[in-house]
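Once you scroll down, you'll see the structures, which are given as structure tokens.
Nothing in this text is a laboratory measurement; each read-out follows from the coordinates by a stated rule. Everything numeric in this text was worked out from a predicted model, so none of it was measured. Cβ atoms are built from the backbone, for glycine too; each structure is taken alone.
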Structure 1
Amino acid sequence: MEGIHSHVTPVRWRGGLELLDQRALPHRLQWLRPRRMGEAVRLIRDLAVRGAPAIGIAAAYALAQEARRSSSLARLRAAAARLAAARPTAVNLRWAVERVVAAAAEAPPTGRAAVALATARAIHEEDAAACRAIGREGAALFPGQVALLTHCNAGALATGGIGTALGIVRVVHAQGRLLRLYACEARPVLQGARLTAWEAIQDGIPVTLLPDSAAASLLASGAVQGVVVGADRIAADGAVANKVGTYPLAVLAHRHGVPFVVAAPRSTFDLTCPNGAAIPIEERSGEEVRRLAGVRVAPRSVAVFNPAFDVTPPELITAIVSEHGVARPVTAASVRALVG
């Protein structure tokens, strides 16, 4: 397990926060260096960095930069509130900034910058360790030779390590058991086509890309032995918010008897959120749908419904995997036991 890694990383600290611009992939590698809080907030909102764990890590480092500029707790708390509001569905973002602010508040003013940076680094390292544990726990759910289907990107680009859903894929692949990874394109922003396919190729994982609408035929064919996805928030009852298109994939997997597994670190669980209906769902600009890869494909004036996420109810989920084990079946009790 310790030897499994990825050549891909979305966030790094080199004397300051650096973000791999995921909007530019797969065409070019471009690192961004946001130096002001407003720039960091904008880059998170505009999907330069995305994936629930990764945006939490990025926000934690952004706060560490802010603490360098000023030791004021009021200023740090205001910055944390701006960051948390940038992507409201992913609970990891709020969790990470609250953790940095709490740590800084315990330090003397002269030590707040150092404490904030140490906390951000700890969040980053803990997520890498969580990904390894999730990969190990999740791989055990799929015995023998398997082909796996995923949606959106829950890999190294979305986390501080080898990924959550793709962490499972990487472990199965390292064990010599992965027949193929199938990746849905994930319209409208194409995170599967642009990011998951690219990431898999970088790390030598056999991957096939498919339109979202082809998933039903693929599952019906019997070619896939499991579906693995990430999560942006998991409610107390086990309902899961993830990239829009996840819910219909769960319905299809249930119809065809294919295990549907969600992979997420502990920071993605929100036990204060009672059920899926209580999860706030971010709605994004209609231009994401009216355009495809920057090219207009629909009338400017057409109304658009563009939720970034949907909610999968617990009864459609075979198991939820975290670094602390597996919830199976998925119930309020098993989720509470998993989170501890």
Structure 2
Amino acid sequence: MQLDDLTNTSGEWLRGAGPEADIVISSRIRLARNLADFPFISRATPQDRLRIEGILHERILAIAAETDVLYVNVAQLDTVDRQLLVERHLISREHAEGQGERAVAIDRNEKFSLMINEEDHLRIQSLQSGLNLDEVWERINRIDDLIEEKVTYAFHDRLGYLTACPTNVGTGMRVSVMLHLPALVITRQIDRVFRSLQKINLAVRGLYGEGSQAMGDFYQISNQITLGRTESELIRQVSDIVPVIVDYERQARDFLVKESQENLHDRVSRAYGILRTAQTISSEETMHLLSSVRMGINLGLIRDLNIPAVNELFLRTQPAHLQKMTGGDLDSSDRNIERARYLRRYLNKENGDGGTSQN
């Protein structure tokens, strides 16, 4: 597997399968780990970082010998390739923009990735389409155990795993679920839901995690506290609340269908029409319009397009993916033109005359 091969698939986080996949985009668990014999990354010398990368590279390839894992030196990638990995949720923005020796190991199916020399020496993450935290935990726990058999993690008998950020001390675990919540946004209930989540120590973040915006009505819900909680408790906390949010979103969609059907139909139709005819369009506008189209498909307002196709467009209209597909660097203006051209070509070829159904 080569890095360029990734552009030919949609990635696990947008596969559109699994429980509650119409609203729950993906489930993710991340573990933060550090090697006992080295200082944290913020205090590590370039030589430390090089040795950490060398040790983990060897151990990871040893346990991945029977699977197709792509190992990438992130420090040697150009800007577009690093951004491509961010857009696919395989590395963080901090990892892409960092300095010094750093790398990532990626599963062929993009169900897990291992970031080396991010904020911590090692960050293991596992992804699964839909609401599937138990399966995600089984996979990441197995990977973590295999690595721990070959290295010594920084661990304190009372505090647990030691991490660069104090909020991760303990299990080092971040459990998160990405949700598509357009109806709660339209009905202006989203802030009330988020205030309720904050009261029970759950964080709400945008599409690309901490500090990012909620483009396309995508939101990540995750635990804020790890210290003093077991892995199973953290998973249960998120697992218990997500169905409640899913139910709120379904109720909001039902309300829009019953009480505001004409406005809803107009919103979806306009979004679909703009995407199929625009001559220039930004990434942010594309995400918001695709969000309306995705909801319209789930509500039966659009019948000649499916969710996996829309999910694919979410990814392939992102800046790095566009540039990889065109084979060259594009400035913002050229990307907007190329994005509109790609959308017109994809949607009009894929769907013939297309359009929305009348109810």
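With helix-only ellipticity at 222 nm (-39500 (n - 2.57) for each DSSP H run of 4 or more, over all residues; to 500) coming out at -14500, pick the structure among 1, 2 it was computed from. This value belongs to structure 2. If distance in nm of label points 7 Å out along Cα→Cβ at positions 138 and 218 is computed to be 2.6, which of 1, 2 is the source? Traced to structure 2. When Cα Rg over 2.2 N^0.38 Å is computed for each of 1, 2, the one that comes out at 1.02 is 2. Sorting 1, 2 by mean count of other Cβ atoms within 10 Å over residues 82-89 from high to low puts 2 first, with the largest value. Kindly point out which one of 1, 2 the value 40, 33, 29 was derived from, the read-out being Cα extents along the principal axes in Å, for residues 146-289 alone. Corresponding structure: 1.
Taking 0.95 as the value of FRET efficiency 1/(1 + (r/R0)^6) of positions 122 and 322 (r between Cβ atoms, R0 = 30 Å, to 0.05) derived from one of the structures shown (1, 2), identify that structure. Only structure 1 yields this read-out.
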